[in-house]
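Values quoted throughout were computed directly from the atomic coordinates according to the rules given, and no laboratory measurement underlies them. Predicted model only: the values in this text are computed from it and were never measured. Cβ atoms are built from the backbone, for glycine too; each structure is taken alone.
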Structure 1
Amino acid sequence: MSSVATGADLSPRESVTALVRGVPVQVACTAWCATDHTANNLVGIEDVTHETKDIAVSTPDGLGGTEDVMIARLSQYPFLRHGETGPVLVLDSTGSGECAELTKTEARAHLDQYRAHLDAIEALVDLLP
């Protein structure tokens, strides 16, 4: 999985073409967006989304394999008629497909919890012979 550069530019980068009901529509696209806006024929302009590529942690699954957890990406629906149009952090903590949408403040609060959890795991590892 790839990552987003720290301090990613959230301002519009360029005008790109999205297909809305088969009609090419010019939309401003952010510098961090990895979406192919021409890949899908959208139902309406409100379906235009800007998203980064997913990042994830690969963890042992107990069966000799691995599974991705803590799957995260930035996402923005700039043309929503109701609701938040700014970017949010989309987080699938278990890899189940169930996602939370977090503001920067909410995401930072969770990061503090994750750091504390990693510190606790490290303390357990240090107890191993």
Structure 2
Amino acid sequence: MGTMYNIACESCGHAFGLMDGTGFFYDRLETMINRLSPSHKAAVEAFQKPTETKDWSAWMHVYECTSCNDLSSHLYFRIYNVDGDALIVNYRCSKCSAELKPVYGFDRSKHKCPRCGKRALGNHPLLCDGDWD
């Protein structure tokens, strides 16, 4: 089960949504590889063939830009080959191209608004947080 966060900045009104967790379709390796961008998919396929996979994990995850503090959700994807080597898909910010870092235990009060930069993120006034599958 995953969580949807519906967020609004209490200072500037900027509203956005984030997703974190897994759903029903997160149990097949091929499905998860096909959800990756073409460049990430090519990197996974160059790393190993799915038939040579030792272990893997995937879920929607919240990321924060290391430069502009933008918050976004992306598919966290980690795969291990039979030698035990791991490949973790990394992402870049769509606004400034800086590295995105995963946010563990997302708490909106600990993050700045991506638009105005104030630490004023709260619940969306019209939409509530929820669960998804």
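Given a value of 5.0 for distance in nm of label points 7 Å out along Cα→Cβ at positions 22 and 118, calculated from one of 1, 2, which structure does it belong to? Mind showing how you got there, number by number?
Working: 1: 5.0; 2: 4.0.
Label of the source structure: 1.
Each of 1, 2 could give helix-only ellipticity at 222 nm (-39500 (n - 2.57) for each DSSP H run of 4 or more, over all residues; to 500), but the derived value -6500 comes from 1. A value of 1.30 was computed for Cα Rg over 2.2 N^0.38 Å; which of 1, 2 is the source structure? Corresponding structure: 1. Out of 1, 2, choose the structure whose coordinates give relative contact order in percent (Cα under 8 Å, 6 or more apart) equal to 32 when calculated. Derived from 2, not from the others.
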